[in-house]
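Given below, in the form of structure tokens, are the structures.
Every number here is computed from the coordinates shown, using simple stated rules; none is lab data. Just so it is clear, the structure is predicted and the values come from calculations on it, not from any experiment. Cβ atoms are built from the backbone, for glycine too; each structure is taken alone.
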Structure 1
């Protein structure tokens, strides 16, 4: 069984720009901060994928990716789930080109539909485009952190491909997940 997700990842320069912005502030909060190399926008999460479905999933994801245009994105703004007053997840938002929000939603729908058509169970949560930057162990007042992220506007980039990523729980530094990119699938054919 594989624990997989389909994602768009910012290029290293964009992820590092956000990481540098947050670095000087991290000591002020004992959150579990997301390393720059693990920042991503999850389009679909598939918690248990049997080996025998992997090839079909990859083929269907490649077709879904080829039907979408590469959106122009930038990390900008932020928020908290479930809300800033009792947040458990601090996230950075995305600024898109005109029509980009609809394109991201279509990408997520396409990725989820590809997984379901391949016989894979997909997490049913509503798609909300964001990059998780930190997690809190308990509900936490995050209003000041959301305001800080609201002031952030990172460099723009074009998302040229989506990735199928395996998440290996507990195998990364400090027992965090280790992410392994299984495939890069070009957008727009």
Structure 2
């Protein structure tokens, strides 16, 4: 009887473990397929939960498909997520609160939220740092800095290719690539990739 009871307890325990909800993935990965190649971003949900949730909502809604890298400054960053090829702005959700004090740094290949002068104005636009931009870290020049919420784990060579393209000014846009660099798809990866750097 004792043997049976210990076996039953073991079965019950394993059933409880199986029924437990899966732990949330604190580092989801997003594939950005562009006309210059694929960039995979790994997002830091633990340090920037609001920014990551915001970014993922845009990814899942298809917002980024057909948007361009509209601001490219070699030696600084490459910015995307707000405009179509014909330079029309896409509608956005309410802005997300700044998480710039999360300890993540605007270092090379990190990804951060773009914003206006208001620190809590970030919506869909994001940028990838192509150098260590310590001046963008909290507190920055404006007392707030820019929220880093992830990093490039694959496709660093694509980022390097984009940062070096020919740019010009066009209307209100400065440093816009002469040949549009389009995000053709943005998807959450079901199977994460290993970091290449």
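Descriptive notes on the structure:
- Mean count of other Cβ atoms within 10 Å over residues 49-56 from the coordinates reads 13.4; which among 1, 2: 1
- Structure from which 2.8 was derived, distance in nm of label points 7 Å out along Cα→Cβ at positions 105 and 145, options 1, 2: 1
- Origin of the value 29, where relative contact order in percent (Cα under 8 Å, 6 or more apart) was derived from one of 1, 2: 2
- Among 1, 2, structure where helix-only ellipticity at 222 nm (-39500 (n - 2.57) for each DSSP H run of 4 or more, over all residues; to 500) as derived comes to -6500: 2
- Computed 20.4, 84 for Rg and Dmax of the Cα atoms in Å - originating structure among 1, 2: 2
- With distance in nm of label points 7 Å out along Cα→Cβ at positions 25 and 153 derived as 1.6, matching label from 1, 2: 1
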